[in-house]
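Okay, got some structures for you below.
Read-outs: derived from the displayed coordinates by stated rules, not from any lab. Only a predicted model underlies this, so the values are computations on that prediction, with no experimental measurement involved. Cβ atoms are built from the backbone, for glycine too; each structure is taken alone.
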Structure P
Amino acid sequence: MKIDLVMIFMGLLILILGVLIGVAFLTLLERKVLGYIQIRKGPNKVGFIGILQPFSDAIKLFTKEQTFPSFSNYLSYYFSPVISFILSLMIWMLIPYYFNLISFNLGILFFLCCTSMGVYTVMIAGWSSNSNYSLLGGLRSVAQTISYEVSLALILMSSIIMIMDFNMMMFSIYQKLIWFFFLMFPLNLCWFSSSLAETNRTPFDFAEGESELVSGFNVKYSSGGFALIFLAEYSSILFMSLLFVLLYMGGYSFDFFFYLKLSLISFLFIWVRGTLPRYRYDKLMYLAWKIYLPISLNFLMFYLGLKIFLL
């Protein structure tokens, strides 16, 4: 029993280290891809073709002096990036491992709980800085995230109806013959754009719209706090890519092809950022409530009928 616990702990430690290294190189990939989209090189000085750039950035950010506004609510200001980062790492326990890590029978519910908790950290970060820009960015982000969580949950319900289980392992079993990508075609595109909105990415990056809000809710953060906010963001981007592969592109398999699919979806997040301009805020809300909500509800009814018909 003791050895089992030690092994689980070691496994989680390796997982967290893997996620952190993945996030580090995702930022490098983003800067490189955006560079080539804008016809320039991107980071290429630190190490061979800029491969050590993320590590030098991390060292620079975490060794800088931590400043905080005089009128900020210090405790909540200080701890909200930390909690945000912890939450984004907690979701990673969901990966359906074949060996002695935690296996969730209610994994999808856990995912929904963790993502809805993430809203609070952004809200508190924006409010506790005691700056109008931060507060406005935080409020926008909360409204956006809550709206898109509704469509995410409903799209997810269609997938759950297809497999009739909350366990992530079942997706790979049910997608042996055909991927859900083809069976649920328009829905997975809705899922992809909803996950863009959920992770505050361009074209839905209203929480940190630099041209309008001076970087939004994180405007007063520097050094470590700033780094943690962005680690949390990129960790959730990586996880959303993983979830897309799990739900629609053949489930979890411990092979090279799986990681290739994961990298492709992560690349799509970056490609969208380099290509599309920012959406207008009222259009974003219109998209969530008047387009995605009816579509996901209609598909939900359709898959429910299909399941009953097949049974």
Structure Q
Amino acid sequence: MSSSAASRRERFRAEIGKKQGLLVPGAFNAMSARLIEDMGFGAVYLTGAGVTNMSFGLPDLGFIGLTDIAEHAARVRDAVELPLIVDADTGFGNALNVRQAVRTLERVGVDAIQIEDQVMPKKCGHFSGKEVVSAGEMVGKIRAAVDARTDDNFLIVARTDAAAAHGIDAAIDRAHRFVEAGADVLFIEAMETRADIERLPGLFEKPLLINIVIGGKTPVQDRDALAALRYGLVLYANAALQGAVRGMQQSLGVLRERGRVDEDPAIVAPFKERQRLVQKPLFDSLDARYKEDD
């Protein structure tokens, strides 16, 4: 492990531990991750739903595996220096599969892995009809994840979807068990009331992640309000994805209606801006450096 990775993880753990509502957007590929870094955010989350939607054109119903997410994580890691949280769904199997997922993702430079307690194949946390495995099975997965990491600052984010299946109290009970198993961050998915949002951080010493899905089941809250409640992370897993889809619809709609698209910043990013984001000037300078002398 490089010293830069070790120090990045140490700083990230400390930042989350402040419980000041670190705002984290979700990325679905390396370009979206670079935009997140360019906009000044403090961390990036590689979303399984985003990879599934944008790379496969499929709904978030458990279609991707470890190889898919590891490949995307490696690309994101190469593109940005931000702390990287990766959505690993259920860990892609049992506790042994979770162990392999942690080992694989830690090697490619991930700083935190999120695993959840849904039955495979999982569903988006804001879909209906979710089912969860036993609390004991999930505890075993968390213990496997803790044992598998080589860096103690590699974070284990434990998510429960039990609120939808068994009620919020069952989700809270599971979260306490997840802490005992070694989870570093807790994620109680799809809270539906402001009362639950307000009371949950006070029930745990470990930092909590709250996921705001635009159009989903959890009421949208201001980041500052969630920071005041002492959430560790405020996740907008698919804001970039939904914005990208809307942007493509707009620009393609103009092309269809007008038969042309001009370089109008209200419709498309300018050509120069696209080249800046993909670091074209850097590669021009490298090309010049490595050219053979005549």
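Who wins on relative contact order in percent (Cα under 8 Å, 6 or more apart) among P, Q, i.e. which is largest?
Comparing P, Q, the top value of relative contact order in percent (Cα under 8 Å, 6 or more apart) belongs to P.
Given that Cα Rg over 2.2 N^0.38 Å, for residues 24-135 alone, derived from a single structure, equals 1.02, which label among P, Q identifies that structure?
Q
Taking -14000 as the value of helix-only ellipticity at 222 nm (-39500 (n - 2.57) for each DSSP H run of 4 or more, over all residues; to 500) derived from one of the structures shown (P, Q), identify that structure.
It traces back to Q.
Taking distance in nm of label points 7 Å out along Cα→Cβ at positions 8 and 216 as the criterion, which structure among P, Q has the greatest value?
Comparing P, Q by distance in nm of label points 7 Å out along Cα→Cβ at positions 8 and 216, the maximum is at P.
Match the computed value 1.3 of distance in nm of label points 7 Å out along Cα→Cβ at positions 128 and 224 to one of the structures P, Q, and report its label.
P
For mean count of other Cβ atoms within 10 Å over residues 120-127, which of the structures P, Q scores highest?
Checked P, Q; max of mean count of other Cβ atoms within 10 Å over residues 120-127 sits with P.
Assign the value 3.3, calculated as distance in nm of label points 7 Å out along Cα→Cβ at positions 48 and 256, to the correct structure from P, Q.
The structure behind it is Q.
P, Q: which one has Cα extents along the principal axes in Å, for residues 32-71 alone, as calculated, at 32, 17, 12?
Clearly, the read-out refers to Q.
Once FRET efficiency 1/(1 + (r/R0)^6) of positions 40 and 80 (r between Cβ atoms, R0 = 41 Å, to 0.05) is calculated for all of P, Q, which comes out largest?
Going through P, Q one by one, FRET efficiency 1/(1 + (r/R0)^6) of positions 40 and 80 (r between Cβ atoms, R0 = 41 Å, to 0.05) is largest in Q.
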